[in-house]
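Taken together, the values in this text are just the output of simple stated rules run on the coordinates, not laboratory data. Everything quoted here is computed from the prediction, not taken from an experiment. Cβ atoms are built from the backbone, for glycine too; each structure is taken alone.
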Structure I
Amino acid sequence: MNAVHTLPSVVRGRVLLPNDTDFDAARRPWNLAVEQPVAAVVEAADADDVAALVRHARSTGLGIAVQPNGHGATGRTDGTILLRTGKLDTLEIDPAARRARVGAGVPSGRLQALAARHGLTGLPGSSPVVSVTGVALGGGLSWFGRAHGWVCDSVTAFDVVDAEGRQRHVTAASDADLFWALRGGGGDFAIVTALEMALHPAPRLYGGRVLWRADHAPEVMAAYRQITAAAPDELTVWLDLLHFPGSDPMVAVDVTYLGDEAEARDLLGPLRRLPQPLSDSRRVMPVAELGTITAEPTTPGPGLSRGELLTEVDDAAAKTLLADPIAPLLSVQIRHLGGGFARPSDTPHGPLTEPYALYLFGIPTDPAVAEAVTARQRALAHALPVSGRKPLTFLNPTETAADAFTPTALTRLRDLKHRHDPHNTIRGNFPVHS
């Protein structure tokens, strides 16, 4: 009996093998456009299960790819054991210390809901279903990053299983190098079973989306540039060019403000001078409801994405973005960065000095459409002032860790990978080894 077929005797959690009825569903990633071949799927019951699995994999020469629910999958999993950590769902909050202990399977929305009861917030992104741990391992771009930096900047400790199957508590004091790598370097170095992170005060939050017909895009773009040129760190504004199937093209502004509604409306004054919008959902809102702003899908589906960092959104960039319809793309999103993102950060990414991020998304309904989507993404990226680096969480399956990190950071990450996991037992979505 081979090493895969002995897995049920190694762990207490569910094991699925290729001949099992639910195997295909269990190995499926969040992005259904990605094919994810694996030798087996293990749904760990707890951290002890993870440790037992790592010891088994190390002794038999198997690799382990880790995913709570499949976000960020690249398909680089052939022959590996896919480890699902969704059942590691511990969530504890210490309101006095403004700290949270978050299991590897906890989604952002659940942390937000519990933190909100105490007037606190984590650093959530646009989707409430992405795992907190997965985002932190990739650095993490949050709605509140302009105020508080990368998501990983707020992480203070990791509970991990290392490549030898030992359970460890990793902090800057206990292992500075591994702590540095885990805060944004990806999932290549150890399997995180839980993390501890600082929470931030959020006594007031104003946010929502304003939506116009696409023919108002030039005026909306001008207002967006005016607002972001003077925005305080508590204000985050994104611009979206949208074209959903069966509907007319639209343009939207998404906003969050950590402060009073009156202050927010004053800062967003240029929006008042725009034509009447199709809708305006801005309101005083609980931090637990951030996911309603962009209303991203909460179930898996196919998609093709491309992310970039922009050195500026000047007249030429604005003209390029608005020159032609975005079809066959569904969305072209510009996120305002700066503020806390640009401050010193002792992490693999370091400070994020580019002032804007660009995210291009389309759905590959058939091969011809897929080719058209990637061609449109490529053309836009080549025509805009991109910096050449990208956040790890913005990478698509065709890209590598070298697209996210500087050569110096990548060399250090590779050295740490060799030191901590010389047999490559643990496989991140974007491996750092060459």
Structure II
Amino acid sequence: MRARVAPLTLLVSAVLVPALLMSGCSASSPAPEVADGPALLRVPADHPTITDAVEAADEGDTVLVAPGVYRETVAIATAGITLRGEARDEVVIDGEVRRGNGVVVSAPGVTVQNLTVRNATQNGVLVTGMRSDDGTPAGGHDGYRTIDTDDFPLLDGFRVDHVTASNNGLYGIYAFNAANGVITDSYASGGADSGIYVGQCERCNIVVSGNVAERNAVGFEIANAGGGLIVTGNRFVGNRIGATIASDYQEAYVPQRAATLVGNVIAANAEVATPEQAEGGFGIGVGIAGGTENAVTANLVEANPAAGVVVTSAEDLGPEANRITGNALRGNGLDLVYSPSARAPGAENCWEGNAGAVSAPSDLQTLSPCSAPAAVDAVVFAPVAGPAGIPFSEVAAPPAQPDLGSVDAPLQRWEGAEDVPQIDVAGIGIPSPDLLAENSAVRW
């Protein structure tokens, strides 16, 4: 860390110490260093690399990065730092398909803002409270051990804003074991697993809004995350699958519970020029697999050739108490599908107010309306077989994205829960098809 000494301290020291020596007294210790508040560290003007600047930064400082291509992994382990690019499309952290991650955030209250992260073999931006056996930050675990959540408290507070994440080998923007944060006004494409992912948090208090996710295996993904998790005003168009909400035994907080997907455009998710997901899904707007108590409401779900909204099981976890209400569904292979397994049949799921929806089983909204949820016989759903995908590194480059511009002073740090916006879910209506179209390359 750099030393910070206030000008007044320097002046007092210069006068007082000689006077003490002349009078026969001794100064037993030097004057203490006094912090002078948050600083603005410029790259490359003050520090040659982003990593150098981040390692020199103290809590509350802003690292401001000039246009250029930075071939490094940036690890942020100091709380309250803001990492910001001067120009979103021109400040590029490039993994060169050699480095695992672009930016790794493992401290609370960090902001990553107004820059591009591309070509990481794993994740573009990883925000995580998890650690591997050697103590390094990790997004997930080996799948063979039960996670003790007391050992891994949720990272408290984060902001990923106006970030472009493209051509990354797993996730573009990945918040895992973190809470009290936002992912806003960002763009994700070329994610070989998903463009944006929120996983492993209970009482998450996370808002995902204003984002475009296109040309990914999955546009947006939730696993074992919920409780104040609100996903609204996003455009999930032109992926293999638009959005998924799932329970997963490889993460803590099973089963997934209580996320809200409201007011999003989820359309035309059958894009061939995308990476192929391991499960091979294709042509689905929204999939709920073993999730519980989720609300999917007031979304425009259109032109997904297999199905609009599918509710099914995950291993021995049935879907329970999910509410599919008030969506605009049109031009899908089937609009609503209920297809849990006999092993995990689910219960108390309901469908209501989805005007004109074609469902399987038929009359699903009559069989189990939200005013009186009832048992429903499942159907066998055979999804569309997806074509072979392409390598994540070959997905088309993103279009130009909105820019926040440069700054000339340190920015206010992200405090956490108090900074997460409060969303009036009841006041959100079905969005227009052109929501965020100006930031998207995919049309339908």
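Of the structures labelled I, II, one was used to calculate relative contact order in percent (Cα under 8 Å, 6 or more apart), giving 12. Name it. For relative contact order in percent (Cα under 8 Å, 6 or more apart), the value 12 is produced by structure II. Hey, FRET efficiency 1/(1 + (r/R0)^6) of positions 212 and 292 (r between Cβ atoms, R0 = 25 Å, to 0.05) derived from one of I, II reads 0.85; which structure? Derived from I, not from the others. Of the structures labelled I, II, which one yields 20.2 when mean projected area of the Cα convex hull in nm² is computed from its coordinates? Corresponding structure: I.
Out of I, II, which one gives -7000 for helix-only ellipticity at 222 nm (-39500 (n - 2.57) for each DSSP H run of 4 or more, over all residues; to 500) as computed from the coordinates?
I
When distance in nm of label points 7 Å out along Cα→Cβ at positions 36 and 164 is computed across structures I, II, the figure 3.1 traces back to I.
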